[in-house]
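A.B. asks: Each structure below is given as structure tokens.
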Structure I
Amino acid sequence: MNEQPIAHEGAETPEVTEKPVSKFEEITAKLLGFYNYSIVATLVGLAVSMLGICFSVFWPLPQVSVYCLLIAGAIHLMDGKIAKTKMLTPEEAGFGRTLDLISDFSAFVLLPLAIGFASGMETAWFLPFLLIYLLAGLIRLCYLFVTDAERKETGGRHRQVHIGLPVGSVSLILPLFYLLRGAMPLVFPWLLGLLMLALSFGFLWRFKMNKVGIKGMMVYLLIGIVEMVLLAILA
């Protein structure tokens, strides 16, 4: 039978040192929400996408909105990697996932719709294209949000592949397609509408796509930079 150590009278007990609280933590403790570096990229991406929407809705500058879409796509590639570097509580992780859902909806659903509207899809003839894209993007994001949350609660493995076309892919597809606007200004809104239908189908169709690693991310970023240069020269 193991004997428990007996504390001798007068023996010094080790002091427990508390982690000092920073000024930032003091301020954020008084606010609703969970604040740490893991959500910074998501918030920046959300702000960029909202800025892009403003450039299309309030000012007729859809090309600037396309730049914002490219930047939001680049941020989207990195925010998940950044979040994985920090140990999060279940509440912090859930908060971050919800922010990511809202950011993705703003950047890859609402922003492309605003670009389409500012690029000639403002009449009632284009309403079906816009609505189908809106609903398809929303359904995809909500479905993945619910199923991923359920998988985490049951201790399942992290999803190894994409099911369907990721919404973030629009940040490379639409800017490349936008280069056609200068060459075919009259038919471009209709071509953009057909692209939205194709993307909507891809969002919801059950097929598997491999997730990109670090090399894939670098290729995506390089393609995005090339597209920005081409937009500045040709569009």
Structure II
Amino acid sequence: MLFARFMVIYGHKFKSAFSSPKELVIAKREWATSIGFYEEDVLVAALELAKQTYSWMPSIAEFIQLIEKCQQGFGLPASDQAYAEACRYAGDPLKHAWSHAAVYHAGKKCGWFELRSHSQQQMAPRYKAIYKELCDKVLAGEVLIMPGQKALPEPSNSQLFELISAWATSNQVPIEEAQTSLYYLHLVARNPLRQRLLDKARSSYPQLPLPETLEDLRNFVTESN
């Protein structure tokens, strides 16, 4: 997926970056080893950022930096900062106002005692691996809850499908087309893809009232009935 998008985005610049088919195969293997464990949502967001940042295909290191920028857009600190924060407050984690719940949960899973008593050489790789898994979940839309914090109820996919279908019927839009255009309502509010998909839907239906939130969609359907 990634290299196909690079080819579309950068055209002949992408093709000229590789001197032979063998070199392209080697490059794909290296990219897969370096970023293959990231979720598709964060890769898509980083690709969108790459289009705005680089006129040539980015290197692996540059692309990973873009991924980290996307994470920071969700309020997720860089892994070095997260590890330093976890170590600093490992003594009494429940009394600290964490920069993000993922930093806390990575520390908890890693082990507060281990973070306090073992060396950075031992613990930093372990903590960062756990933190990265949690970051991927956040970027994919999962909400991490701190101890004592109540989770907000999330709408079910079936509920959204029914509401979007009702919106489509009221506005004389094919249901399948509406489900695709209003897909942004399935994403969490902080997901950078959500706003881009909303903007795309607005350009496709400039005359229609597009809901920005699930509550907007519910109100529209209620008023239409």
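Just so it is clear, none of the values below were taken in a lab; they were calculated from the coordinates. Since this is a predicted model, take the numbers as computed values, not measurements. Cβ atoms are built from the backbone, for glycine too; each structure is taken alone.
A.B. asks: Suppose FRET efficiency 1/(1 + (r/R0)^6) of positions 86 and 214 (r between Cβ atoms, R0 = 41 Å, to 0.05) works out to 0.75; of I, II, which structure was it derived from?
C.D. replies: Traced to structure II.
A.B. asks: One of I, II was used to calculate semi-axes √(5λ) of the Cα gyration tensor in Å, giving 45, 20, 16; which?
C.D. replies: Values: I: 45, 20, 16; II: 35, 30, 12.
Derived from the structure labelled I.
A.B. asks: Quick check: 17.9 is what I get for mean count of other Cβ atoms within 10 Å over residues 62-69, calculated from one of I, II. Which structure matches?
C.D. replies: Source structure: II.
A.B. asks: Please state which of the structures I, II yields 15 when relative contact order in percent (Cα under 8 Å, 6 or more apart) is computed from it.
C.D. replies: Label of the source structure: II.
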